[in-house]
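Please treat every number below as a calculation from the coordinates, not as lab data. Since the structure is predicted, the reported quantities are computational estimates derived from the model, not experimental observations. Cβ atoms are built from the backbone, for glycine too; each structure is taken alone.
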Structure 1
Amino acid sequence: MKALIQRVTEARVDVEGHTIGAIGPGLLALIGVEPHDDESISERMLHKLLNYRIFSDEAGRMNRSLSDVGGGLLLVSQFTLVADTQSGMRPSFSTAAPPAQGAALFEYLVGLARYRHADVATGQFGADMQVSLTNDGPVTFLLSI
């Protein structure tokens with residue numbers, strides 16, 4: 001499982017012109033599921049998302065986590081994140097989990113997140129989504145489990 005995370009001042013997801021998920025200050029996480037992923041990997045990823053220290057403390061150092069600051073978490077499925085781009089000029093998606101597995105693990109991650117964190121929003125698995133954000137910093141990291 002991979003997550004491209006961005007510290008944001010705001011982010012939202014629109015589908016067919018309607019906003020379906022939005023947060024204020026917090027973390028946007030684009031989530032890619034791979035064939036070998038399972039529920040335990042989803043649990044480890046959520047732990048990392050909630051506890052990765054990328055928010056500033058009083059001294060301006062990245063020393064606080066999303067849990068520490070109580071910000072929003074916007075989870076968006078993105079199978080292209082796990083594409084194989086090693087050769088050629090077109091990505092291969094053979095390294096992404098099949099849609100049923102990807103959807104199940106993404107929904108499992110969302111359920112865990114909603115249980116463990118107060119402010120969670122999502123995109124829509126498999127939909128054509130427009131994601132808007134204001135990256136704070138900019139701060140962006142690629143997390144892999």
Structure 2
Amino acid sequence: MTESNPESEPAHDPEVLQLAAKVFDLARHGDTDTLAAYVDAGVPANLTNDKGDSLLMLAAYYGHPATVSALLERGADPNRVNERGQTPIAGAAFKGEEEVLRVLLAKGADPRAGSPSAVETARMFGREDLLALFGASGAE
């Protein structure tokens with residue numbers, strides 16, 4: 001086995017980068033069936049962009065519960081943090097996406113993970129309804 005020399009590694013293939021951009025757009029826009037087909041064909045369910053945002057983070061933040069569910073069914077990590085320490089459930093809490101929050105919670109997302117967490121986000125915006133969903137109080 002030999003070590004690879006980074007200077008001799010090929011540059012990122014423009015077609016691969018274009019495909020990745022397309023897949024992230026599918027997550028943002030909630031194109032569940034097409035995105036699921038890409039993941040089923042080998043695109044990693046936990047693929048992240050240059051900011052560390054996963055496909056799941058984008059689908060959750062932009063309010064697509066069916067896409068969130070499809071990604072979770074294909075192995076996406078509900079507690080994966082991006083480069084800013086945010087989780088998909090915190091992104092959904094920030095946007096007030098209750099249906100997405102319910103899907104994430106049902107699949108094991110931790111509303112106390114990340115920084116700020118979903119619980120902290122709900123408190124910051126005075127969302128008692130979300131705190132109740134998370135089993136938290138406003139005064140914790």
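Miscellaneous remarks
- With helix-only ellipticity at 222 nm (-39500 (n - 2.57) for each DSSP H run of 4 or more, over all residues; to 500) derived as -14000, matching label from 1, 2: 2
- Top of 1, 2 by distance in nm of label points 7 Å out along Cα→Cβ at positions 76 and 124, largest first: 2
- Computing relative contact order in percent (Cα under 8 Å, 6 or more apart) across structures 1, 2 gives 17 for structure 2.
- For FRET efficiency 1/(1 + (r/R0)^6) of positions 68 and 92 (r between Cβ atoms, R0 = 35 Å, to 0.05) computed as 1.00, the structure of 1, 2 it came from: 2
- When FRET efficiency 1/(1 + (r/R0)^6) of positions 44 and 116 (r between Cβ atoms, R0 = 30 Å, to 0.05) is worked out for each of 1, 2, structure 1 gives the greatest result.
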